[in-house]
Each structure stands twice: as C-alpha cells, then as structure tokens.
Structure 1
Amino acid sequence: MTKILVIDDELQMRELLKKYLTRAGYEVTLAGDGDEGLRFFQLQPADLVITDLIMPEKEGLECIAALKKIDSGIKIIAISGGGLGKPEGYLELAIKMGAAKAFIKPFELKELLAAIRELTADEG
C-alpha cells in the first residue's frame, strides 16, 4: 500500500485529506508542521509527501529542502493558499526546489488524487 505523509497546520485540511485518501486506498500519516513531518518521515518514510507551504515552526519550503536531502527521489506535492504574497509565487518556488506538483487551496480533491496516482504509478 502506498504511504502518504500529509503535512499541514490546518486540522480540517489534514482530516479531509486523510479521509479522502484513505478511502482511495492509501495509508496516510498526518503531521501538523514541518518539524513533526520530518520526524515522521525519518522514522517511517512515505512514498509521497503532501505539504502545505505556509506553516508555523518549519514551513513547507524548508521542509521540501530537508526531505530532498533525506531522499532525493521523494515525490512531493506542495499546496498553499498563500500568505503575505500570492500562492503562485510560493508554489513556483516549491517546484524549483523539487516538488513534482503544486496546487492552490482550495483545490479539487479529484485533481489531487489524479496527481497522486500519476506520481505513484510506478510503485504498483
């Protein structure tokens, strides 16, 4: 079973993604910030990470950089509703740093699921 780690400081978003992705057949672990997400990833690596970009503690861009140092091949999907700037800028930077896909909140869950399936297709 494909393992997905969701890192987002918004409890509602974490719970929504867990419910949706579990129903779609994925094993989902949740983390409330980048520090917690990195700890979970080091203990039990995921096949794919979905990370918010604007979070307290360790934010998403720092998290992407750290994940890529741990596993250069990790597949990452960045999500953001923006912060002080427009979300597009953060998401473009996330792609440059190694995220495979990026979505602006709110996004269609079926589009996220299609991206996950595309990225994990070779995992069986």
Structure 2
Amino acid sequence: MFDLFDTILNPLDWDKDFYKFNREEKDMHPYSVQVDESGNFIIVHNILGINKEDIKLTKEIEGGNTYILITGSTKDSFTGKTYSINSRFALDDKQLDLSHIKANAKNGLLYIIIPSKKIETKETKSIKID
C-alpha cells in the first residue's frame, strides 16, 4: 500500500520478502566448526565489518581451562558505527595441538585452524623366547 507520508520520510523501502543471504555464520550463531581431511579443526567465525588488523587472537588459561579469545573493533569511517567482536572457545589440550594454531581472515570470516594431536598407535612386536 502506497503511503505518501512514509515515502517522503523514508524514500527507501527494503523488500524483506525478496531478501535471501546464504551464510552459515549468522549473528546469533556467528561460527561453525569443521574438520578437514588432515584432521584439523577449523573454526569459521563471522567478523563482518571488522578489519583484519583490528582483530586480536589470544590463548589464555582460566580456572584450569584453556581458551582461545577473539577480540577487536573497527570504527567504520563512512557510517561512524563501531563493529566489534568478543568471543571465546574452550579448547581441549589433550586432543588439540595448541602450539600450532594458525589463523587467517578473508571476506568477513576468520578461519582458526587447530591441528588435532596425533594419536600414537599401539605397536605390538613378538619377542622370541630362548
């Protein structure tokens, strides 16, 4: 329905019925976890609006638990709004190789790659009895 008063005050009308955006990492669930063919765990986290240079990734121990923290903020020069992130994940250092964590950011997503520890296989060898 056309309303001249609304059109004058707001000349843009977003068509929410037409809108579709396919992204697994949404605002209320901003991450996904995947395992690649090498057994690496990959956290894919939404960092939309935050510059890669403004993100800080740290590992800390609190109460005997190991966490990886993602923090940072960027003020958008065009809108004047500040976009920020404050997120953390508990890590199991018995299963994960925390000394070899890698990360990169691309297209509004942060990729944190955490290798799994190599599980030693049991080796059995017969011993000759004299």
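Taking FRET efficiency 1/(1 + (r/R0)^6) of positions 16 and 104 (r between Cβ atoms, R0 = 41 Å, to 0.05) as the quantity of interest, name the structure among 1, 2 where it is greatest.
That would be structure 1.
Quick check: 0.30 is what I get for FRET efficiency 1/(1 + (r/R0)^6) of positions 80 and 96 (r between Cβ atoms, R0 = 35 Å, to 0.05), calculated from one of 1, 2. Which structure matches?
The read-out comes from structure 2.
Where is distance in nm of label points 7 Å out along Cα→Cβ at positions 32 and 64 largest, in which of 1, 2?
Largest calculated value belongs to 2.
For the read-out Cα Rg over 2.2 N^0.38 Å, a value of 1.66 was computed from one structure; give its label from 1, 2.
2
Assuming -13500 is helix-only ellipticity at 222 nm (-39500 (n - 2.57) for each DSSP H run of 4 or more, over all residues; to 500) as calculated from a single structure, say which of 1, 2 it is.
Computing helix-only ellipticity at 222 nm (-39500 (n - 2.57) for each DSSP H run of 4 or more, over all residues; to 500) on every structure in 1, 2 gives -13500 only for 1.
If mean count of other Cβ atoms within 10 Å over residues 40-47 computes to 19.2, which of 1, 2 did it come from?
Value 19.2 for mean count of other Cβ atoms within 10 Å over residues 40-47 corresponds to 2 out of 1, 2.
A value of 2.3 was computed for distance in nm of label points 7 Å out along Cα→Cβ at positions 48 and 72; which of 1, 2 is the source structure?
1
Since every read-out is calculated from the coordinates, none of them should be taken as a lab result. All values derive from a computational prediction rather than experimental measurement. Cβ atoms are built from the backbone, for glycine too; each structure is taken alone.
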